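Below you'll find a set of structures to go through.
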Structure I
Amino acid sequence: MISAPEALALLRDGNRRFMDEVRSPNNPSSRTRRLEFAAGQEPFAIILGCSDSRVPAELVFDQGLGDLFVIRVAGNIVAPSQVGSVEFAAERFGARLVVVLGHSSCGAIMATLEELGQPTQDQSKNLRSIVDRIRPSVEPLLATDLRHQPDELVHQAVRANIRASVSHLRHGSDVLAQLVASDGLLVVGAEYSLETGAVDFFDAPSEA
């Protein structure tokens, strides 16, 4: 089993390769990898990321088939199905690192801020369910001076939403809380920059 700090180091190294446009020489061909993992998988990290087409976790971290257990949903929100998916991967495969991966200029975040500023009457109930999960983490920011700084407001709202999802995973699941307390599970937040390609693990412990 790869420990959480080791897994985090692998992701950081992979992101550096991605930014440098250098593929890892250790990744075998897709066919070789596919045959190797046909009977099972051992992902070393779990990524709860946004569905945005510009943020595919396997590419951002330069990983191959079988390396990452990826859950994607607009706004990297946490709902019961996402919690269950993380629990499944942590228990079944032994992955000890969970990364909530948000990104700059997130459309779901901006849609939530727009809805808070000017509510609509005919919004889809399904879309509203996403907005309602993001709302508690970003709404307090509108009561600060950030409301006069649109770009910084979005930046801080993205991070607030990531932190909320991290907290939900750390404390909203008995299964995950137990793994955090006694079995080395680490849940961290990170933000991907659409402009630079860099992932900032801003919510990771300094020693990890």
Structure II
Amino acid sequence: MSDSILTVVTPAPDRLLATAADVAAALGLSDSPPGIGALILRASDAISGACNGRVFGREAVRETFRPAGPMKPLILGRDRVHAVTSVVLDGTTLVEGTDFEVDQPAGILHRLSGDARCAWRAAKVVVEYSAGWLLPSQDGSDLPGDVRGICIDRAARMYQGQGEDLRIRSESAEGVGNVSYFDPDKLNAPELDALAPYHLYRL
């Protein structure tokens, strides 16, 4: 992968992977409890961190590549591409389906010649695209339910544990005693397994 410069053109409206209403419902409350937004943000950031810093919210970005030599293909800085707005090669706008094609889930841009893939030549390539999901705060949210569910569960547990040592999840006095911990900023093994498909892997 060549070095690239990525600029966010239109950022996501927020980083929240659940709504206050989601968490209130999980807690059996009719109204959103005070301070829940901060807990949702904390849970959302923990999920993002566990996924190698993935930005879940849909953003429009501009990425500039300057390959030092022929390169096949271009690996975009973001995967889960929603749409490619434009690809400009040394000032010439390329046509999707004729000059290039994109693997949207993987975030990979293939150069085309005729009906075959070929290498990108050493030239400036500017790609404008959008990637990520619409967040729960947005109309038509398409954020995966498992991601949203983990955020709801963690925020609810943090709310229920306010005023206590959040790290202590359960205690047992049998025998020599046993203590397990809930760390609000670190996901447990089942949560990590569920989030494995959303880990951001880039060279």
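Computed from the coordinates by the stated procedures, all read-outs in this text should not be read as laboratory data. Quantities reported herein were computed from a predicted structural model and do not represent experimental measurements. Cβ atoms are built from the backbone, for glycine too; each structure is taken alone.
-0.28, -0.36, -0.84 is what came out when log10 I(q)/I(0) by the Debye sum over Cα atoms at q = 0.08, 0.09, 0.14 Å⁻¹ was calculated for one structure; which of I, II is it? Display every interim value, and only then the final one.
Details: I: -0.28, -0.36, -0.84; II: -0.38, -0.46, -0.85.
The value was obtained from structure I.
On to the next question. Out of I, II, which structure matches 3.0 when distance in nm of label points 7 Å out along Cα→Cβ at positions 23 and 71 is calculated? Spell out each step's value before the answer.
Details: I: 3.0; II: 4.1.
Computed on structure I.
So FRET efficiency 1/(1 + (r/R0)^6) of positions 87 and 119 (r between Cβ atoms, R0 = 30 Å, to 0.05), computed for just one structure, reads 0.30; which one of I, II is that? If you can, show how the numbers build up before the last one.
Working: I: 0.30; II: 1.00.
Only structure I yields this read-out.
Matching task: -14500 is the computed value of helix-only ellipticity at 222 nm (-39500 (n - 2.57) for each DSSP H run of 4 or more, over all residues; to 500). Pick the structure from I, II.
Values: I: -14500; II: -7000.
Source structure: I.
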